[in-house]
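As structure tokens, here come the structures.
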Structure 1
């Protein structure tokens, strides 16, 4: 798919608005989604490093910079309503982990794509604001999770494909 096709698909599925969790802008479901449905597709310029804000990791030394309709406002939750499934081009799709109602904020766990935060990552400085019962108080990367949590993500295939090979 081209960037324009991905943006069009994402615009059909979501709309942009202010996060109720004070994360700034975020995506909201434009319709109801059933568990297992593709909610959004990620895409952007490939770079070889993590940026302080907005980049999404898709391989060991590979991130992408999303634009507005290709993932720029994907926000974190410690109890996310979507999970990540890598496409053959390594870019992530957000898949509904449960039924999502029209108007609901779309979110995923940043640990599903990010192996480790670099020293300049915003996630090291900000507290998690998701407000869920499972909130960890900070935004974890994959390497911050317990071995049991990492294995569950790998077994469920709820993370970027490259993370299946990480310890």
Structure 2
């Protein structure tokens, strides 16, 4: 495993975006029906805004539709101390801003040649579409919160939205 440094570039590979074997879309859509995006113009204090349990991803989260956006969908997610999200990939682009806490994310193409991105409060990062990634909270006592801004609404409108779990991931 190599480590990614600030300013370093990642290799981008062409990947097929259809026919996923381990789709997470059913669980996500079921959760979204019970917890539709919060409509707002402004979200005050991402460090304290109330989040909802999202067991299939091992996180808490809240999704937003800000200013009636039709392309971008932000969400705030929280990892409990010492835990990790499921290893997954998606057809949406994602920019991640660390609201609080510290940890790391493991990224890879097809589960090999993984790279580690260490992050802390105030950092922002991204990785290519359809790249495997898993977020880890490195604190044993504090939660980690991050804001992910994705082009989910646009990708859904095009009929290309897909989320897949890494083959050895278990249901959360």
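Throughout, read-outs are computed from the coordinates displayed, never taken from laboratory work. As the structure is a prediction and not an experimental result, all values here were calculated from the model. Cβ atoms are built from the backbone, for glycine too; each structure is taken alone.
Starting from the value 0.94: which structure in 1, 2 was Cα Rg over 2.2 N^0.38 Å calculated from?
Among 1, 2, the structure yielding 0.94 for Cα Rg over 2.2 N^0.38 Å is 1.
For which of the structures 1, 2 does the calculation of relative contact order in percent (Cα under 8 Å, 6 or more apart) return 24?
It traces back to 1.
Ranked by FRET efficiency 1/(1 + (r/R0)^6) of positions 8 and 80 (r between Cβ atoms, R0 = 25 Å, to 0.05), which of 1, 2 sits at the highest value?
Checked 1, 2; max of FRET efficiency 1/(1 + (r/R0)^6) of positions 8 and 80 (r between Cβ atoms, R0 = 25 Å, to 0.05) sits with 1.
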